[in-house]
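Next up: the structures, one after another.
Just so you know, all these numbers are worked out from the coordinates, no wet-lab data involved. Quick caveat, the model's predicted, so the values are computed rather than measured. Cβ atoms are built from the backbone, for glycine too; each structure is taken alone.
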Structure P
Amino acid sequence: MKSSKLVLFFSIINPFLLIFLRENLVLLILVQFFFIFYFKRKDSNFPWFIYLYSFLFFGVSFISFKIYDICLISLLVYSVYTLKSSFFHIKKNHGFTLLSSVLFFLVYLLYSFKSSDIVLFKESALESFRIFFSVVLLYVFLLYPPKLNNDFLYDLKTLSYSNLLSGFLIFTLMKFQLIDIKYQSVFFDITLFSIQKELRMASFYSDPNKFYLFFTVILFLVDKINDRNKKVFELRFICLLGLLLSFSRVAMLICFLYIIFKFFEKRIGKYSEKALKIFVSTSLVLFISTFHLMKDFYNDFVGYFTVLIGREDSLRYSATLTEESRVLAWGYSLIKINSANWMGEKPFYWNSFFYMPPHNTFLSIILDVGIIGLLFYFLVFKALLIDWNKFSILILIVVPLFILDLQSFRIFYLILAFHIHQNDSSHLGKLKSN
């Protein structure tokens, strides 16, 4: 409980430290981690808690390392010290996933050497480095099966409240122009999302999309607990609120589908997934079949809805559905993939033909490292993607993969480890009391 109170306290004071102690904020954040680690170290779930907490500081770096990577390195050292010989003992059924993740990293590393431009080579090597850290994360968390008890649920609620609190305070302080979007020195870098053009909540994230993805992860974990008490209902409400406050149109779609699914689940129980699949499939068929007839209506709807949620600035590049930047990026990417014979070019190849990345994990991987790289990625996430027809995985995992570039997104590897543990262990599923 002490660690939870500390986290909530830090979530309140950290935004104000951006005003008064910005030069020392990153060091103070690292000190905060030390205190949380000290109070949480005897909890069996402490690696999960402390890493999820580190992800609240997505836009913060220290000596070029993201806070969540510093946290991962610390957990790695701690695991080697405490687990000793068992640190190198991985279950046989985990070995294939880990091997696939290593091969996925090696493919990216090899393709990065295809970049002749020194700047692009550095960016490509950095992307390979990110994927390597994702492999390390997967290895570390496969060593720590989570224990689903009331403390775990309380931890998730604490983290969600903390993210919302920080988000609200940073949004408010930025609205009154008391903090900037960028603080940089030799040792640290803090990059925040600017609300001057669009009023979107992002907390300590540099991107509102990553802010809402944190809440999709918590929703995923809560759904795996599979319990219907009041605490779970409250946590789901917090997460849905976090998604909505990002003012992402995709996040709002996820909220809509999630609420509809829960409605079906409550009314018709075990038939809910089948009913919702029929609903979504029918909607997609109607949308595609009538698009040529109702194109103007769909385009107008996108424009009006964008204005309604206060994102007028997005009209510069997403005024209509047919001219939406993400849709255009997909089209250009498919053309380039076809011309490259599906073998890939090099990381960040999108730079050569468009102003933004494809915003689709699978297209990004094929553009970067070809169909071979995509195959290894599917093998890494096989445990999750094989259950794509389970609705929580479909809307909380698969949908984000289709609309964002998440091939090196650490927290998705954390979800993968959690899902693998759930498939392995009979003690996961129902919420247990301590």
Structure Q
Amino acid sequence: MSAAYPFPPLFLVALLDGLWSLFLVGAGAFLFFGFWNFATVLIHELGHALPALMFTDGEVKVLVGADNTEEAKFKINLGRLKLYFIPLFSPVNAGLCMHGKVDKFYQNFIILVGGVSFTLTTAIVFALLVFNNSPSDFWKFSAYFFLALSAWQFVNNLYPSTFRLPGGKTAGTDGYLLCKLFQVQYGDEGLKKAHELYARGDLKKTADFLMYWEKGNKIRLALYDFARRVCLEAKRYELLLVLTDNYIDGRPERLKPDRYMDLATAYLQLGKYENALSCCEKVMYAQPMNTAALNKTGIIYYAANNKTAAEHVFKKVMKIGGANDETYLYIGLLRFNKTDPTEAEEWFQKAVSHDPNDANMCYFIAETYHNNGCIVKAYEWLCRAEAHGIEKSEPEFPALKNIITKRYEYRNDKQT
């Protein structure tokens, strides 16, 4: 005698029902946490942005869940205030407020403390409104959660530390930036003087002062970190190496990965490729997935005329998803070297797709075409570079413009 079993079996129905309930609870918890986490970060960045709008004249950009404007899924234009964000499934669990230069100490201080202050104040006001109006348990739980998340953010953001964004970029917490601000205001005389010169926009005098100051003084951390930026902007690479020797004072462990990256740039520009590669290796030893260091390695190999090694490195970068504009640029250069200008142009276009206003990138591409005899393309890219203000950062632009323009006009005259 055979028994008849219902289809589907009851235990399977119960299992599926339980899994479905578990899924709904998990999805609800994910969306609940995701919403409040996004709201907390957005409010925090608005706390920076609002005083920045008061103290600066240009645009103020707020990024939430993305480390550049092109990654953002949603963009809101509110006059001078621009919002860029990824609400959920973001690769970057952080926010960023970008604004123009602020010279006065109290203005910088208000902008920096505005983030945590605005978030915590908003959470307290929200909680008071909820509790005074006696709504449902859901809203009470939301108020408690928002308060707890804001309190955690308050502590976490005021603790001085740095963190790494996707692609290897390093960012600092509000506490870290506040420490830097107080070091400038109340730190050693050299740092204060260098900041004053830099605030006036005199890059050369700032670098000259750093060279003078280094000869009779110990370079401390705050001054060294500021000097790195100045030396790279002023293209004073030898000075950066001198300041580094003074700073580490025989203790190379004082150099963190981001400082090694700047040294790699300096060595690359000076043509010391082995030293540059050594700096990148130190970064990748400490941070194996630092794609910025891997990209820099490929660029160094390319500059050292080791095209095979460069191509291998860039393929690895593409494979692990760490490609950036420079990756596309150098892949384009490699394709150009393989006499494939059509594919090279596609990569060049991709290199400027994220930032069409990148004058330096356009100028570099124009130089590449000019050096390879492609005058029409060189002229097109040079015009793009000029339109985006390359003459402000590239002193050799007028000479190259004169050469390319004459060759372009001669070519047109010859064809007519």
Point to revise | Source structure (of P, Q) for mean count of other Cβ atoms within 10 Å over residues 199-206, computed value 24.0 | key: P
Point to revise | For relative contact order in percent (Cα under 8 Å, 6 or more apart) computed as 7, the structure of P, Q it came from | key: Q
Revision key, fill the gap. For distance in nm of label points 7 Å out along Cα→Cβ at positions 343 and 375, structure among P, Q ranking highest is Q
Exercise for review: Using Rg and Dmax of the Cα atoms in Å as the calculated read-out, with 21.6, 65 as its value, let me know the right label among P, Q.
Suggested key: P
**Study point:** Origin of the value 15.0, where mean count of other Cβ atoms within 10 Å over residues 111-118 was derived from one of P, Q
**Key:** P
Exercise for review: Given a value of 14.5 for mean projected area of the Cα convex hull in nm², for residues 31-262 alone, point me to the structure among P, Q it was derived from.
Suggested key: Q
Review point. Just checking, which of P, Q has the largest value of FRET efficiency 1/(1 + (r/R0)^6) of positions 215 and 367 (r between Cβ atoms, R0 = 25 Å, to 0.05)?
Key: P
Check your understanding: Where is mean count of other Cβ atoms within 10 Å over residues 39-46 largest, in which of P, Q?
Key -> Q
